Structure 1
């Protein structure tokens with residue numbers, strides 16, 4: 001049997017030791033801090049590459065330790081109200097969009113029921129971890145008795161993680177780019193609900209990666225055809241020649257959770273049916 005013990009003192013022990021240093025100018029000097037336990041050092045401009053690597057690695061290790069192999073991504077607006085809060089919405093349009101909260105919750109519930117059959121290792125719901133559609137996704141997963149992931153980010157005025165994320169799978173980010181990478185690293189399907197700039201950014205990043213062959217093609221499902229056709233003139237892009245007609249096949253419009261599930265269950269790529277366990 002291989003002895004997994006290491007001959008060197010581990011970092012945890014040294015970190016604990018330096019919590020009890022003598023009160024001398026030398027021991028209390030910032031220069032004396034352990035490099036990995038010195039926030040001022042880690043936040044230096046020159047350490048940006050290290051911070052990028054750490055932010056990529058921490059969620060990666062956490063998800064690997066929980067055995068999560070694949071995810072189903074939910075993107076959508078933080079301002080979409082719960083149906084019970086629709087009367088408090090800032091506009092009539094937002095009030096009407098409360099239906100997407102319910103559809104996101106239902107979609108996540110059914111996907112998670114399937115995920116539970118894999119002991120929550122496949123097709124785990126992942127959201128941006130905030131309110132609105134993101135909350136609905138994590139809430140639907142909880143309804144089904146499964147786990148879900150939240151990839152939050154530090155923002156000036158929002159956001160704190162919603163209360164439905166599995167606590168051990170709730171991560172916080174500084175870099176938008178690393179966060180978006182984690183959204184897509186394990187994605188087997190992407191469901192996109194009406195939203196603002198952030199949702200648009202996430203959608204078009206995914207479409208660009210698929211279009212250019214940098215990411216395997218997966219079902220990309222846009223909830224609310226009327227919304228998306230008003231916001232983006234897809235046909236004008238084709239007429240202008242900036243995208244091809246075939247690029248319009250990279251996504252599908254749906255209205256309900258059941259529509260989305262039908263797209264996923266019937267999705268084919270090069271004649272091979274997509275596989276979401278638990279059908």
Structure 2
């Protein structure tokens with residue numbers, strides 16, 4: 001019997017090695033889109049994904065407070081920054097397959113699955129691009145300790161699709177839009193052209209991932225006649241631990257469907273004058 005999409009997603013989640021996980025991710029994404037194009041779509045189905053995805057033995061996962069800080073301008077600092085990005089991208093692969101596997105029971109249009117399969121496919125490419133950059137610098141993913149808390153948002157929102165959309169693409173991935181231009185500038189100053197090229201690819205494609213989150217969040221709110229902004233504020237305050245960090249990349253956030261009155265009221269700074277705060 002042919003695999004369903006949710007079974008394919010679980011297979012990715014249960015693959016530990018990063019390169020193997022992303023290769024499988026890309027094969028399953030290609031199969032999904034090829035079947036759609038041929039007019040014989042793969043069934044979505046339902047599955048029971050693992051609470052946590054399989055992970056390689058390395059890197060060692062530490063509490064965020066215990067991850068060593070390295071000087072950004074040094075060669076070791078550049079490797080550490082790329083290693084952190086690779087860790088984020090590998091988690092993103094699993095997050096996108098997890099939303100497919102975990103919420104297959106929620107009635108959603110087929111475009112919902114198209115978007116997250118495409119996102120997983122692109123995150124797989126991103127992981128490999130950054131691993132290639134690490135290897136060009138004489139390093140590899142797993143050489144350094146990494147952040148242990150990145151899957152917490154997935155665990156916290158495992159029973160709530162709206163919360164998952166609010167916290168993962170609309171908060172965590174949106175944060176990538178804020179910080180990636182600074183990383184690109186850092187590697188430009190360091191003359192690391194391969195990293196600049198890889199980060200530019202990531203930056204361009206991450207806008208769509210945030211936009212998918214916003215699109216389906218608004219879809220679900222509309223279906224249930226809910227105010228998206230109020231629901232977003234409630235869910236982020238409930239499931240995200242801490243304030244959102246300014247400054248924000250307002251241009252790219254707007255491009256992704258995130259207006260300032262969604263995120264500024266949750267920020268760690270007073271919003272600028274142009275932001276209209278929600279009425280209590």
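Here, each number is a calculation from the coordinates, and none is a lab measurement. Everything numeric here is computed off the predicted structure, so don't read it as measured data. Cβ atoms are built from the backbone, for glycine too; each structure is taken alone.
Hey, helix-only ellipticity at 222 nm (-39500 (n - 2.57) for each DSSP H run of 4 or more, over all residues; to 500) derived from one of 1, 2 reads -19500; which structure?
2
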inquiry  = Looking just at mean count of other Cβ atoms within 10 Å over residues 39-46, which of the labels 1, 2 belongs to the structure with the highest value?
reply    = 2
request  = Compare Rg/Rh (Cα atoms, Kirkwood Rh) across structures 1, 2 and report the one with the greatest value.
outcome  = 1
request  = Work out the source of 3.7 here, i.e. which of 1, 2 gives that when distance in nm of label points 7 Å out along Cα→Cβ at positions 23 and 223 is computed.
outcome  = 2
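Comparing structures 1, 2 by FRET efficiency 1/(1 + (r/R0)^6) of positions 31 and 111 (r between Cβ atoms, R0 = 35 Å, to 0.05), which one has the largest value? Walk me through the numbers on the way to the answer.
Working: 1: 0.10; 2: 1.00.
Between 1, 2, the highest calculated value is found for 2.
Where is distance in nm of label points 7 Å out along Cα→Cβ at positions 87 and 127 largest, in which of 1, 2?
1
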